[in-house]
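Before anything else, here is the set of structures, which you'll find just below.
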Structure P
Amino acid sequence: MSPRFDAAALTAFATGLLDAAGMEHDKSVVIAEVLVEADLMGHDTHGLNLLGPYLADIGKGAMAVRGEPRVVSDYPAAITWDGSRLPGTWLVRKAIDVAVPRAKQYGTCTVSIGRSHHIACLAAYLKRVTDQGMVILLMTSAPENQSVAPHGGRAGAITPDPIAAGWPTTGDPVLIDVSMSITTNGMVGRLAKEGGRLPGRWLVDAAGAPTDDPTVMSGDVKGALLPMGGIEYGHKGYALALMVEALTQGLSGHGRADPIEGWTGEVFLQILAPELFAGREAFIRQSGWVADYCRAVPPRPGVERVRLPGEAGLRRRGQALAEGVPLHPGIMPQLLPWAEKLGVVAPGALPP
């Protein structure tokens, strides 16, 4: 059973570690909030599991700890930043807070960010926008990583290239966070470390044979993750991944054509305000109708009921806020050495 921790205590702990590592306090708070939000929703490979690697990058000088993004261009509804190796979590939250009021004025605002550090779990940003009755599209790529094979290939060329989106309905919002690869590097790395196997043949080895063995991603000659759709239908995930790479790297002006600087997160963010299109009421009427209709579809055998994307994450979030965040058993042991090194007191687990 996973130990549970108070969400506020986890956020304070992560903030303290980042502060002690030299991060500006306002940035520490945002990074901590985003990582804990991911764990609240159950995305435990992209929550506090990332804090140790982030602290390591701070120590190496690979993640900037102070400053602001450099403005490349700034139009009313289109902004481009050079992220200057600043924390991606902080940059995305800042971009949302800049784009939302502009979208309310112009109907939409898009922010493109190049040279950002990693942005963690995309789902962790969505509710901040949907709670305001607006629509968000968010994508990211990591040009330094080549872990996903193009359809038909046996070596990596691109990254998982996740796409996230969120919009309001008559009830809970729809929240989407889907990688264009069939699994993620975080999950593969965790299973390899634990000696586990993937649920299906979601990888190819160096010879191009499909496999469920996560260890093919390590060693001198590596295999690759398959695009969403797998061996037979991976052309779909591959095509969408190329779109993500174009929107995140092409629009920001920074990507695979440039020298590798380290762990990155090129970003495409778009906010839409339904009020300036057909109107918020019209949007909710349509989105609510589709949501209700999908939920009412009879489930196939073995399925309790039809759900909407994000429904399970929101349920986990509410339960975790009330009862404590269930951290994966491997996360806190990774952070305790950092706590000792930086002189920060770690929170205790809640009673069972």
Structure Q
Amino acid sequence: MKQLKYLSSAIFVIALVLGGSIAAIGQTEAAQAHVAAAKAAVSPKTPNPQPWHIFNSAFNQMCAEPKPGARPQPAGKDVPLEPGEAAKLIPTPREKWYAPPAKVFDNLYYIGTKTESTWALTTSEGIILINTNFDWVTPELLDELRTFGLDSANIRYAVIVRSHSDQSWGINALKKGVPSARVIMSEGDWDFLANDNSPAKVKPVKDMVARDGQKLTLGDTTVTLYSTPGASADNLSIIFPVKDGNQRHLAGMIGGTTMNLVQGGVQVFPDTQTMIKTYIASAKRFREIEDKTGVDAIISIHAALDNMFAKIDALHSRKPGDPHPFVSKDDVDRFSTIIIECGEAKLAWANSN
């Protein structure tokens, strides 16, 4: 009887192990299926697509399989800045960050760096800035507005989609140069910046709090703000009108395409699965909003994600009657598909561990 009992226990343990292995294999296969679906969305279905319509960079960033055994950053107010974040406090040589400013639409200007996007949306009553940048470079980026005969003193609002260094650390620099500018960000991201381990010089004073679905109107232009947590606990995504001669289009900016369980010493989400599920739900919701409102242009928070500089080059050589390189409903749809499918793949990988 005792031997039979031990045998039964052994069989039970083996069954558990085998069951777990089979489940893990199933999750791995599911992850690969989602990766394949994302890969299929990288290029348009049309023959010989233009290079700026091919989203290899977005796919490679978003669908990278997590390294096994990777541990999240430690949490706590006394935890020092991550080395990569600490490096962002130090000015780098101009040739390493400078990108020529560009007029992308009649009312939208790129004034960001080679990697971090900052935008100026002009209206009949002033400028809406979309994201700042690192504190040491934001003043120089604002000076680029002069290239187009614009004055940074006319910035009325700054919309900050996410409490990350490359979007929010320049808020104080903006306020120093344009004290009257109002800054709008989500409640969660204001709270994050108040409690993370970034230095005091980049911690802003709380200003306007964005609400989900809120419309920010300045003159003839309305920007609609949506809560899409995932990249941070409460980041925003936005939709706004852009003009191309007599043509009117709607641009969508997704507020984040990465995820952090811990950031700046703050536990952003309780666990990995919750983080990824939140990210996927937000991405699906924003895709539905884009479909419903008719968004047909991607405006990105990072130039590499949507081949922005290639599109700007194409814009410079555009001939009358040519399509606008930034306008493509197919691009919008495929970009959203990559975000969602890569998120689903990450969830499957997380569930397989």
Structure R
Amino acid sequence: MLSFITEKLTAWEKLQAEERPIFIYGMGDGAEKIMRVFREKKIPLAGIFASDDFVRGHSFAGYKVRKLSEIEEQVDDFVVVLAFAAGYQSLVDKIIEIGKKHTLLVPDVPVAGGGLFTYEYCLEHAEELQTVYDMLADEYSKKVYANIINFKISGKIHYLMEVTTPKAEIYRKVIHLTPNEVYVDLGAYNGDTIREVLQFTRDKYIRIYAIEPDRKNYKKLIKYTDGMPNVYTYNAVAWCTDTEVPFATKAGRQSAVSAFGQTVPAIAVDSVLQGKVATLIKMDVEGCEREALWGCAQTIAHYNPKLMVSLYHRNEDMFSLPLLIQKLNPNYDIYIRHQLYIPAWETNLYAVPKKK
């Protein structure tokens, strides 16, 4: 069991055993999370640096933010810990170049929820992980699944680089978009995924339902969809039932359901559709995918819509979400693909109705 998991030592354990100076690359939320684990695990931090063009006398968490070139002049051999997300090619290329010159680790910290993704964690959930691995619809999905898990344990970026698939290939060869989609977008942000979908359907669709809880993002969504026929927008959280939930607004995409937020409306897709068909449902809802899936339960069971579901917010998403989808409707082929991103964000599950 779990023969596809080859990494046993976590990035954190490697850092604990490290004798060279350790520098964090990046500032912000990711760096704060990593520094918290450093303190818990008593990992010494030598300093923080940012890209040369970003350093303008910043300080962060009590450290002067330095330039990489500055550290390279002063320190012969050191370890770099990446603490921010990179999702476009030029930045990924820059990180790869740094990884050629220095030992580079990207420790995994969950976007939502607690705990760390370790080999021991995998052993605790061995049965679920193995079940998901065995149910995947093609060999490439199995490779992606194995690589993402090995990355999350080890922090080695080559695991991500080996299984990066362009979006166009996913839309054309996995999801097989058609001009007749009834598209439900959960976590619609500013309409970016609607834009993508329409690019591949040549702006043709039957209906679009877009749900976005963050008020600022929702305004951008309204602006983008203004004048488009048969588009229904909802300023609400995608949830398992119609209710209200506390929601914390942050910049951009990172707004999320939180114990400390303001109360906002929450709605279930089943109650939005009221028995009507959906052919495609996407969810990227910052750690609430499980609740959102339950809110689509009747639609998924009855209509077999294609599903695009984020698998990277919580540690348990890697097994709990595929198993939940199979429970809601076993009539799916399940694929996993990773798009260009460091860390393992943009790792998504694609569920496509089995051919009869």
Cα extents along the principal axes in Å gets 53, 50, 48 when computed on, of labels P, Q, R, structure P
Hey, Cα extents along the principal axes in Å, for residues 40-215 alone derived from one of P, Q, R reads 47, 46, 40; which structure?
Q
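Here semi-axes √(5λ) of the Cα gyration tensor in Å, for residues 96-191 alone was calculated and came to 28, 20, 16; which of the structures P, Q, R was it taken from?
Numbers: P: 29, 16, 11; Q: 19, 16, 12; R: 28, 20, 16.
Going through each structure in turn, the value belongs to R.
Bear in mind these aren't lab numbers, they're just calculated from the coordinates by the rules spelled out. For clarity, every value in this text was computed on a predicted model and none was experimentally measured.
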